[in-house]
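S.K.: In the part that follows, the structures are each spelled out as structure tokens.
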Structure 1
Amino acid sequence: MTDWFKVWFDTDYYHLLYNYRDEKEAEQFISRLCQTIQIPSTAHIIDLACGRGRHARILARYYGLVTGLDISSSSIEFAISQQTPGTQYYVQDMRKSYGYHVCEAVFNLFTSFGYFDTLEEHELTLYHVYNALKPGGIFVFDFLNPVPVRSGITPSEHLTIEGIRFDISRYIEDQKVIKEIVVHDRGRIHTFFERVQLFDATLLQKLFRKVGFRISSLFGDIQLSKFEENSSPRIILIAKKP
């Protein structure tokens, strides 16, 4: 199957649809995370699946160097155009190695995981995170909680943004939440998909431990509240490389 994210993430439609994301909320979330993990301000951080760099720019306020990695070349080009001191950006597939013992922490935020067709690809991604970290390094991982997603999925939604109509359908199939996005733009119709594997907290922790991580904390939302399997919107794992 074609890697849907390589197509969708490189379109202007993707960025237009998700342009509403709350910057203040992201700043507060990252501030809480940085206070929790307590690594030196001189640290090198990798923002894995950095998109256009909004989280990397925030992280750079806390740490000496932030490297943003993303598979979308257009997103990386934009991030470079908005580059701030202490940041650098590269095109990178997270299923491939980006170094050994090169950083003190890796951040993977706002469900930037679960995109691949096989479990092996997801395990490989985690191995590369583990390898990139120095001993004692921290992995900060933020993912949707599939339990409330399954019970509260919105089947359809229709949005018009800057004159472009988005018809969105959502459904669950083969343990994945699938979003079909039909774009109507000046008489032309384009169809895109998002497919995210519904990993639960138990399986994620098992995968983390398999590659060698030790789980330090498990939170359930961006306020870093206690994780509740049936109601928490997020699975936020803090893991450490021994």
Structure 2
Amino acid sequence: MRLLETVAAHEQGAPAKQLARQTGLALPTTYHLLRTLVHEGYLRRDSGLFHLGDAAERLSRRVARQRRHSAVTETLAHWHGVVGAPLYCARYRDGEIDVVGVADSQEHPAVDEWADFRSTGHAHAIGQCLLSQLDEEDRRDHLARHPVWSLTPYTVEDESALLRRLAAGRHGEPVIERQEYALGTVCAAIPIRIGTIVAAVAVSLPAHQADHLLPTARRLQAEITREPAALALSFSI
């Protein structure tokens, strides 16, 4: 790892002797490790200089994703403790709904994902919230790939009705959904826009606590507003 880190510090590449000197490794050991790393794809050699290879780039992206997931999880866990309800975080990426974190507990369990969240964005609050932040062309493109269908008797009836609802929503306001995705559950989602990132954080409650949904969503929104850097950092890692 020390050798990889040293190579990464040289954007224009570095020769073996310089890498040996900077890492404190014996030159024969350095040559052996460099040959192995080149063979495995972690490094590449060009005109006597060593650069990071494709395998190292893939590893770096995986590490970044793990750090991002950990940061989102920690942030959601903190907010879960504040609002006392299960929380969900998702973003719209590459034309799909991507759930990046969930925080719940035995006392406040999350909704069972009985139907794929990615293809049922029309029915749950977090999906509707993400779709509401897209322009009309992107909304229609998403719904063409993931058509509206009834998950419960309360699910929005068709694409036209959904588009009207999304267009009528007030900017920055929580998106409310009552038993459209799962019977016995109500949900509210808070829109989040970080640069070009389209995201949302949602909270769910049992249907018999529906009167508490909007106050709980407001409390969550206040937490997000109070600590806007928390999710911004999580998404930017």
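All of the numbers you see were taken from the coordinates with simple rules; none came from a lab. This is a predicted model, so every value here is computed, not measured. Cβ atoms are built from the backbone, for glycine too; each structure is taken alone.
S.K.: 3.5 is what came out when distance in nm of label points 7 Å out along Cα→Cβ at positions 18 and 42 was calculated for one structure; which of 1, 2 is it?
M.R.: Source structure: 1.
S.K.: Something else: Comparing mean count of other Cβ atoms within 10 Å over residues 154-161 across structures 1, 2, which is largest? Write out the running numbers ahead of the final one.
M.R.: Numbers: 1: 10.2; 2: 14.5.
Of structures 1, 2, the maximum of mean count of other Cβ atoms within 10 Å over residues 154-161 occurs in 2.
S.K.: Could I ask something else about it? Out of 1, 2, which one gives 1.10 for Cα Rg over 2.2 N^0.38 Å, for residues 26-73 alone as computed from the coordinates?
M.R.: Working: 1: 1.10; 2: 1.49.
Considering all the candidates, the number was obtained from 1.
S.K.: For Cα extents along the principal axes in Å, the calculated result is 54, 41, 33, so let me know which of 1, 2 that is. Provide the component values of the computation, followed by the final result.
M.R.: Details: 1: 54, 41, 33; 2: 71, 38, 30.
Structure of origin is 1.
S.K.: If helix-only ellipticity at 222 nm (-39500 (n - 2.57) for each DSSP H run of 4 or more, over all residues; to 500) is calculated from each of 1, 2, which structure is the one that comes out at -14500? Mind dumping the intermediate values first?
M.R.: Details: 1: -8500; 2: -14500.
Computed on structure 2.
S.K.: With mean projected area of the Cα convex hull in nm², for residues 130-225 alone coming out at 9.1, pick the structure among 1, 2 it was computed from.
M.R.: On the way: 1: 9.1; 2: 6.4.
The read-out was computed on structure 1.
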